[in-house]
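Before anything else, here is the set of structures, which you'll find just below.
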Structure 1
Amino acid sequence: MSGIELASRQGRMIVVATVLGSGMAMLDSSVVNVALVRIGEDLGAGLADLQWVTNGYLLALASLILLGGSLGDRFGRRRIFSLGVVWFAVASAVCGLAQTPEQLIVARLLQGVGGALLTPGSLALLESSLRVTDRAKAIGAWTGATGIASIAGPFLGGWLVQYASWRWVFGINIPLAVATLWVTRVAVPESRRDRVEGRFDVGGAVLATATLAAATVALIQSASLGAAMTVALLGLAVVLGVAFVLVERRTEHPMVEPSLFADRVFSGANLMTLLTYAALGAMSFFVTLQLQITVGYEPLLAGVASMPITVLMMALAAKGGELGTRIGPRIPMTVGPLSCAIGVAWLSFVDASDAGLAGYLTAVLPGLLVFGLGLCLLVAPLTSTVLAAAPEGFAGVASGVNNAVARTGTLLAIAALPAAVGLGSDYRDAAVFSPGYQRAMLVCAGLLVLGAVVSWWALRAAPAPSSGAVSRGTLRG
């Protein structure tokens, strides 16, 4: 039987390498929101700058993640994974040394490029290196270990911001990258697709990036650009998006296979992904700011406050996948977003009167728990449904598309919502921020309800995914 045995020393080290690499990216994404308020204070950043600190990373990651997976298949998965780790670490160091908001934003864009090279390679290395019979167990170990990174992220980030500096939120990536590179070099064999046909879809990658960039600039900078320029940029984004679709339909080897979207279940699940992850990303952005600006939490407490969601995901997400296998995805993917919407609506009432333990237990924690339970219902069936709807041989492409759609939803929501709810450069004033926060949370609840409606309509004929698909789908959270 070909492949490396998981129980061997080399097999265990392969898992360690992939956990360190993906855990580094996951840790970074989970701690930056906690640091935003201190970054704004230290660098004199406005709200638009803070939006770009988050969205610069997401912009590069969402538009290039499929290209990153293709590079690994062609030039070697270990090589591209290692390149992504080095790139991510160097960009992290530049983030930590930034002296202006503009420098930090550029560094975050570069960090997103590294993430796009690194992220697809993590599970690909497990799939290509280990024995077929050991892969499910290895993916389970990967899931548990990266889940620990998700739990540790807010706590570690909050501690670093509060007792050291926000710069160490990025600096912590450097020793993690060194460890990842060493283990990868020692233990991970090189692998690539045996036969790769066609050229890279460079045109598709450029158009996808330009589309998202034009929309993001228009939404974030609308106040300074004025109405005419904002509308012009949004129009340009639409034109570029149409051009992207046309290029993907006509190119021989497209980055995104258009035929996948002919399936109503696949298209509906991805539309639901866009809406749900838009709400999830915006909720996380606004709640973390509200807890610090209005309620008065220190960074450490603000980071720890959201940990119940991650704990629930680790404990119950697999159960949600099992439920989807038994009864089909339609009910979990409808009830899940509705539960999340109720949790978000509850959290919209969090204000300055909820300081202290009593306020957390009565106002913050219940909303987080209801939201987390909804996520547990929907995450695994969502990804599993996307994989099950894809034709044979397209599971990897389908997963990549779904990941890109999720990050695009977060990107656009964080770009659009602050201006839409009336927030501007005076965001540090709790009297201004709190009403905008409440409006933003209600919009997020509406997006989740709309996601539930889409699921109920699109998935009425969707079959229950196989247990194998569910095991892969649980990685999404």
Structure 2
Amino acid sequence: MKFKALHLFAGIGGGALGFQQAREEWKGAVGTIETMAGIDCDAEACADFEMITGAPAIQMDLFSRQQYIDFHGHEPPDDWEEVTPFSLWQAVGGEYPDIVFTSAPCKSFSGLLGQDKAKTKKYQALSQLTIRGIQLTLKAFEEDLPSLILFENVPRIATRGKHLLDEIKRLLKKYGYAVSDGYHDCGEIGALAQHRKRYLLIARNEKKVPAFVYHPPVKKMKTVGDVLKSLPLPDSLTGGKMHRLPKLQFKTWLRLALIRPGKDWRDLERNFSQYCLVADGKETDIPEVATGFKDGTHGTIYKVSRWDEAANTVTGAFRPNNGAICIADPRLGCKPRSGTYGILRWDQVANTVTGSADVHAGTCAVADPRIPEMNEKGQWVIISEEGNWHRPLTTLELAALQGFPVQINGNPLELAGNSEARWRERIGNAVPPQASRAIAETMLRTLMPARENEWIMSAEEVWVQPSDETKNPLQCH
């Protein structure tokens, strides 16, 4: 049994990839989900979507004209056209999806954006895309409504965007949908190596789908090391252009080395008088490294994740001082072949110069006794007290923690464009494929019997129950 899915605000295709990987059996039949298309306004995201999923991506700006003006601060260009329900229906070839998955922009609902800024006209226009996506879907496919409509976003939408959710629910119920909403951890349902709490609304077409939609089972999560251990160390030639370390101030590298695994910037308030920095056998006192941040500063700044635990949520953070994107990497303590990671002494003759310029493959590094200035930028390996290298995660590693394949067609994953900040933003905005697959398989367990006017009971909970931490009176139907 094949079902068709349309993805609005599709991004780089994490949701679609998970749907495509979903498999479920019922009465000897195998259920699968085909991707009709992914729709997004970002040309680079569309290119990534097609590369990752192999399915078509359609570049469409789903803003209304007024929303476009409010967001951009000016009139749209002459060749810009407002998407209508008819043009959306035409764009997918006049077909009707069984499932519509929408993950509208969440910036205005995120805790990373201040409340005052979220209330500005620009970000309110962005928020309105949540409703507009649902409106376009219901009007475009009114003659044969989808069996299921899924709306995914950050948990804070339940408070900052409550008025929008109320309107979305009223609209869906008007079209004959039973609506359930709640929260889940993508890491727990997808066996990821990161905790990622999300809000999910499921709208079930009661005429087509008489049965409940059940919660996917909770799985054992991975650790960061489980995911990253198979990757080469950063800056390896085999890792591709997304597996590079940034050039940071020497003070930043030193701060990271002094923060204990699992801790953050607050760990720098300790007394480091018992520590010293050793370079080529020469000792130097630890300079002042405290940040001076005020109490209440976000705990993800300079946070160093443990290798043997799951990571924090992968976001679009670009530097160690704006997200939990650093790791205590123990792999420099391994025993590679002779010459690998070799360090030349400053006061001795060098080994034979070879054609390798990769520190992972030969003796291509030197023990330089000249301690850099604190504000000097570069890439330094400072071994921490417990013997690990505390360093930023590369963009490729963040993609791996999000569940994306690190190789496609035998080559390292490389997203469109050349902006590392844009790569990270698109990765951070993505739905992890494994979590999406878990959701899709629960959809199949409901849709397959429904196609033959049957339904089944499950031992799993009915999706979606509210989590204890939200304590919102959400109803399941």
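Any read-out appearing in this document is the output of simple, stated calculations on the displayed coordinates, not a laboratory observation. Note that the structure is predicted; figures quoted are calculated from it, not measured. Cβ atoms are built from the backbone, for glycine too; each structure is taken alone.
For semi-axes √(5λ) of the Cα gyration tensor in Å, for residues 55-294 alone, the calculated result is 29, 28, 18, so let me know which of 1, 2 that is.
That value comes from structure 1.
Still on this structure, please answer the following. Give the label, chosen from 1, 2, of the structure having the highest value of distance in nm of label points 7 Å out along Cα→Cβ at positions 95 and 407.
With respect to distance in nm of label points 7 Å out along Cα→Cβ at positions 95 and 407, the highest-scoring structure among 1, 2 is 2.
Taking mean count of other Cβ atoms within 10 Å over residues 87-94 from the coordinates of each of 1, 2, which one would give 21.5?
Numbers: 1: 21.5; 2: 14.4.
Structure of origin is 1.
Have a look at 1, 2 and say which one yields -7500 for helix-only ellipticity at 222 nm (-39500 (n - 2.57) for each DSSP H run of 4 or more, over all residues; to 500), as calculated.
2
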